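I've put the structures underneath this note.
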Structure I
Amino acid sequence: MASQTHKVVIIGSGPAGWTAAIYAARANLDPVVYVGVPKQHPSIQLPGGQLMLTTDVENYPGFPEGVSGPEMMQMFQKQAERFGTKTQPRDIVSIKPGDPSQNKPHELTTDTGETVLAHTIILATGATANWMGLESEMRLAQGGGGVSACAVCDGALPMFRDQPLAVVGGGDSAMEEATYLTKFASTVYVIHRRDELRASKVMQERYLSKPNAKVLWNKVVEDLKADKDQFGNEMITGVVLKDTVTGETSTLEVGGLFVAIGHTPATGFLAGSGIALDDKKYVVLKDRSTATNITGIFAAGDVADAKYRQAITAAGTGCQAALDAEHYLGAHGLA
């Protein structure tokens, strides 16, 4: 049984969740963050979000020398806790919206069956990259071994510059990632399982117009090769490819691999809640707001953003969500 009603419950512990917590805590809203439970392969989903798989973050303002993703999330958490944020190492598995007109709070259920009551909820569960499902892929992605699901986040790192790089995928996102990498790589190889790309013509032409752009048709990645660098860290050295037509295998030497086969928003637990999702299962927000279609429930970060998916944009919407929740609580005499 739930013993108290929280003013703000935040679900998720990436940049959006912690930023929302910082703002809510400084506004004396006593936020509680449900940080989640680590998920294993094939859907890497860790407390701290996708930054937990990022070795170096160089594009977040305030870190001129860069910072590791896990270290950045530890800093965010410490800052939130400094102002009184409480954390719970649990998953929220379902939400039953309340009725503010009857002073009835929202009900959340944890993975242990506990009921949690809240006047406002901020959804910040993010979105996980879709992976190929190889053991070597997971190992190198988690260990900073040259495998990534975000070229814009990682492609400009020194380890990838002037190296042959590969991108797996054939849609617009893959073309965008590959085009970005042509600025830094010696050669960019797009690996696609079919003989034509799914991306729009304009995105294809933008990529193929680059002198260092290549496409490997009818190929799938069967495994990754790796070796120890001078510091003893395991780093990718190549990808083992299988031809989908002939069945022949070959090895392509690369200094980095970027998987661009889509993302899946972490919204499965919202089934039956009535919270509006789009056709790709991202949370639908009102224009220029973090408000969902359910009064008192807000969303921030990648769970509601299929386009930008950056730490700084997630943090920005986390700020917005906390301010929106604060205004809501004030308007209802609950702050």
Structure II
Amino acid sequence: MTAPLDFGVFYAPFHPVGQDPTLALEYDLERVEALDRFGFDEAWFGEHHSGGYELIGSPEIFIAAAAQRTRHIRLGTGVVSLPYHHPWLLADRLCLLDHLTRGRLIIGTGPGALPTDAYILGIDPVHQRRMHDEGLEAMLALFTSEEPVTRQTDWFTMREARLQVRPYQWPHPEIAVAAMVSPSGPRLAGKYGASLLSLSMSAAAEGFAAIGNAWAVVEDFVEGYRETGKAMIGTPDDAIAYIEDLLEQSGGFGTFLMLGHDWASPAATIESYRLFARHVIPHFKGRLAGPQASHDWAVGKREEIFGRAGQAIVDSIEAHAAETAAPAEREAV
């Protein structure tokens, strides 16, 4: 029996401009509540500061809010952009968040995806991957070292740094490194023994470039991706076949993340999550085989077992009838 597959949703989050951002963020929280209720394993939230459609500037703050509304689902920073933060301060905030979530935190890291964010901060994109490496190494040292940590780079300084509060999880939450196009993500994952968060975002980026603000054409956009195989749109059986094909092509992976978008109505989106949880997730968790085997066994034994059970009922009825008829017969004599 193969290991069960985990499932989650990755929220950049994408929201078309022109709507109330307060309500958009509330909708994101409502979706996470639904995922937790339906039994999804993970939900991830990005960090973006410009562009106008990815509205979460701090995944840590958002996760703290989501943790108060959920009970079981693990919550990931997807991803926190390490070059934008001093690693000591970031590690300290993440330790706090790990305690507030009671160990449901996953730390996803990356170099930063939006060129506009890096431009505003005055960061040369050429240096972002190196900075990601340096920041991640420093954070891991803070999580695991018993001694003070000192580091000196061209963008941060740490002098005898310690974490006054250790992570809730030992030795620290799961670390995942983002991988999009370049090999830097997989290399870092291998270097530090981290998980790999593979973001197949090219399709989404192409889509936003193509449609701009013209969200009325989203249906024909979506149909095009179904035809090219870049997106799966269909029944639960279609989803199962699609994921099985991905598993075969890739050789296997631990978690399948859906993209949390704002292309359908809230009611339709929540219903899609419910159908996915009811039919697709249990297929890959191995939860359907037991009930099916038990049912098939019972059907196969129907004649042998249920026939005898039926005969027992008939015998009991006949015995009861004989007992109740006996006094009447004696009176007649």
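The numbers here are math on the coordinates, done by the rules we state, and not lab data. In this text the structure is predicted, and so the values were computed from the model without any measurement. Cβ atoms are built from the backbone, for glycine too; each structure is taken alone.
Here distance in nm of label points 7 Å out along Cα→Cβ at positions 233 and 305 has been calculated and equals 4.6, so which of I, II was it run on?
Structure II accounts for this read-out.
Here FRET efficiency 1/(1 + (r/R0)^6) of positions 9 and 321 (r between Cβ atoms, R0 = 41 Å, to 0.05) was calculated and came to 0.05; which of the structures I, II was it taken from?
Answer for the origin of the read-out: II.
On FRET efficiency 1/(1 + (r/R0)^6) of positions 89 and 193 (r between Cβ atoms, R0 = 41 Å, to 0.05), which of the structures labelled I, II is highest?
II
Among the shown structures I, II, from which was the value -0.57 of log10 I(q)/I(0) by the Debye sum over Cα atoms at q = 0.09 Å⁻¹ calculated?
II
From I, II, which structure was helix-only ellipticity at 222 nm (-39500 (n - 2.57) for each DSSP H run of 4 or more, over all residues; to 500) = -7000 calculated on?
The read-out was computed on structure I.
When you work out distance in nm of label points 7 Å out along Cα→Cβ at positions 33 and 313 for each of the structures I, II, which one comes out largest?
When distance in nm of label points 7 Å out along Cα→Cβ at positions 33 and 313 is computed for each of I, II, structure II gives the biggest number.
One of I, II was used to compute distance in nm of label points 7 Å out along Cα→Cβ at positions 57 and 281, and the answer was 2.5. Which one was it?
The structure behind it is I.
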